[in-house]
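Where a number appears in this text, it was derived from the coordinates with a stated rule and is not lab data. Owing to the predicted nature of the structure, the values given are computational and were not obtained by experimental measurement. Cβ atoms are built from the backbone, for glycine too; each structure is taken alone.
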Structure P
Amino acid sequence: MKNKLLHRLFIFSALTLSVCLLYWSARFMWADVQAMPVRNVMSQWEKTLHIENIEEWERASTRLQAAFELNPLSADYAMDLGRLNEWQALQQRRWTQHAHQYRKKAIYYFRIATQLRPSWGFAWAHLVQSKISNQELDEEAIAALEKAMVLAPWEIGVQSKVISIGLTLWPNLSEDMQQQLSRELERAVQLQPRAMIQQAVQQAWVERIKPLLNDEDDLNYLASLLKTQNKEQ
């Protein structure tokens, strides 16, 4: 009698587990269905960071929110929602209430992405970028910058953000973080010298990058960009 009871209990538990797995599998699959067309549109917006149709953006946001509700453990969905709101903030006048609201939403979702995937340097970089853009220079922003540097030292997209933000915040960084940022800049110059030279010229930190350039072609490229910039001024 006891064996039969245990056997029935085992079968019931196995069936319950199977139903739960099927339920969550179905939710996650439907979430992917909701998100797939949005990511196709996002890949186009990412190239220009320009969104012409607000209704299309709202549809994309609604579908992604639905996907995230179906799969609240997905750091990718949180990240995508953050980027959508970050891009929409860029469509507004910089210091308006609308821009502020979209940046707050972006920060909210980037924060969730870092909580769901703490080792994701890309998410930390976006979090600090949105906070600085929203004039939120606080301990969370500095910590996010440091984590982005530590967790994604060779990731090109992260390097660009980290270096730009870090040099802007240089007086607010600890000596240790300044040393980390200097090493990050050295790595970036090794990995993508032309992109770093362009960024240095655009953002006026040429003196920081010039000592790191050893290749004559790179030095000539820097000189040509500075010459063009001086002519335009």
Structure Q
Amino acid sequence: MKDLDKAYNILDTIHENDDRLSIYAKAKAAYDLCNDCLEAVMIMAKCEEEADIRIGLLEGALAKAINLQNQGNYHRLVFETAKAHYDLGQNRKALNYFLLLQNLDVTNAYHSLYYLMPLWAILEEKEALKDYSGEDIKILFPYMLALYKNGDFNKTREIFNKIIKINHYFWDVLSGKSDEDDENDDPLLRLALQVLRINSGLINSCPGFVAFVVKHADICYNEQADEKD
């Protein structure tokens, strides 16, 4: 049996109810046995509470796995590394990893736009920002924020009204009608909260954005929302 197979056999002994230290120990044993077992190092990173150590684990694994660039787990590892930097506000490093992912993985290149759009806006890389006319809110929302940041308020208003017609929870949360800790299982609410969390840094870099979009939401939508209440 190859070491990689043995490593995955170790991972198979991890159970849902195992505590964090036990999971980490098993994942480390698997990774120590075979550095090609990238699943193991990603499990280790999820168990690690210190952000700097987590990033160190991920970047160290990337350096050792350069020969695995065509494999799906390598692409996942790049994504996890990019996201770890993004969550820490290390925007330039996050951007570089997401751009690397776009070059490596055609399948996930589109999904990396969920993060690239806000990063380009935060870093004010106007030439990199792509026009977007679709209805994928994970891309549409940061695109709208970039337009606001660049002073295109008419287009910002237009896109926000497009967004709340697709998913009214963006209006509800931003206007304070819904609590961000709402336990509602509606998938539209979960989507809105996820997008708002991903773009929180960009929102904070756009003074007056929330007040602007709440004020300029379509009156017809507000009336419909009131009727539902």
- line: The highest value of distance in nm of label points 7 Å out along Cα→Cβ at positions 35 and 115 among the shown structures P, Q is in Q
Answer label among P, Q for the case where helix-only ellipticity at 222 nm (-39500 (n - 2.57) for each DSSP H run of 4 or more, over all residues; to 500), calculated from the coordinates, equals -27000: P
query: Hey, Cα extents along the principal axes in Å derived from one of P, Q reads 66, 41, 28; which structure?
result: Q
